[in-house]
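Engineer: These are the structures, in structure tokens.
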Structure I
Amino acid sequence: MTLAFSIRPTVADDWEQVRALRLEMLADTPIAYAETRGHALEEPESEWRMRGARGLTDHGTSLVAIDESGRWIGAMAGYLPDAADGADGHEAGPLLVGVYVAPDVRGRDAGVTDALLAGIEAWARTHGDTLTLHVHEDNARAIAAYERRGFERTDAEIPYNLDPAKLELEMVKRLST
């Protein structure tokens, strides 16, 4: 499959597309994100503008894949958690979040996932030598996709915020310099 698309950081004025893609993400794989679709639907424009502005900040980035027709077909973000977010109180390294690729453009042949991840990894390399993520224990498709791209499970697990009876598994990828 040859798919033409571009990757770019989001900006505040993208708020409507950011919102639409987030709602699509939450409908497609509800367990993959730390919010419900109902919560997202209630968020005001100011929240969506703030999310769009995350494209290029001091502590993070938010990238989007857009096809030739202008359709948003994927997104990934990375950020540096506050030191207080780290379990040991030390500064945490780059964290991969908000991963989504539309169902019709998933897979290595399309290249969307790899292109977005390459952008996040380039950003992450400027902040450390690893990239960490948390994935719901029941999201086998995502776990397999991350493993194919060099992420390995650690022993760390955290309760899933929307259902503490479930876990999010930590996975880490060493980044080459």
Structure II
Amino acid sequence: MEYKIGAKIKKLRKARKLTLQDVARETGFSPALISQIENNNVSPPIATLSKLARFFDVKMGHFFEEEEEEHKYEVVRKDARRVINRVISKAGTGHGYTYEALSFRKHNKKMEPFLVTVSERAGEETLYNHEGEEFLLIIKGRAEIILDEERIILEEGDAVYFDSSLRHRLLSYDGNEVQVLAVVTR
């Protein structure tokens, strides 16, 4: 299923009569990256999507929502998750992970739950930060999380909760697949 994240970002930008340069100046991303995202040539990492959501004053879930009525609860079946592949960094390199939105119908959420699958150890270690808080639970594999300058090894069953304004990055510790339940607030 196509989520049209880029089209939604472009629609938000045009509704505010902003240029690519205006958005770039305010978010710190290059106009080229924003253009690539808007044209669905690049899927943004969660941190990038979070920063764009904050800039446009929408919840991150806005990018995954279908146009339908408000729900008081939501059940998302395993085969109905919204999978975002091809996660690309600002530098245009692959991050080696995908993420699945575990809630996309419920509007005005305070939390954004994702299942993150890290398939390899990324070649670069660019750190990201954004508003909000994050909770990560390692479901499978062994991960390394970088929080500012500190590196912490996380085993299956380990969890970490942190302020997302810390520069951070989650990596596969040994290059093997890692599955993580990630809950992000803004």
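Engineer: Matching task: 23, 19, 18 is the computed value of semi-axes √(5λ) of the Cα gyration tensor in Å. Pick the structure from I, II.
Structural biologist: Attributed to the structure labelled I.
Engineer: Tell me which structure, out of I, II, gives -8500 once helix-only ellipticity at 222 nm (-39500 (n - 2.57) for each DSSP H run of 4 or more, over all residues; to 500) is calculated. List each step's numbers first, then the result.
Structural biologist: Numbers: I: -8500; II: -6000.
Source structure: I.
Engineer: Ranked on FRET efficiency 1/(1 + (r/R0)^6) of positions 36 and 140 (r between Cβ atoms, R0 = 35 Å, to 0.05), which label among I, II comes first with the largest value? All intermediate terms of the calculation are to be shown ahead of the outcome.
Structural biologist: Numbers: I: 0.95; II: 0.65.
Structure I comes out on top.
Read-outs throughout are calculated quantities, based only on the coordinates presented, and are distinct from any laboratory measurement. Just so it is clear, the model here is predicted, and its values are computed rather than measured. Cβ atoms are built from the backbone, for glycine too; each structure is taken alone.
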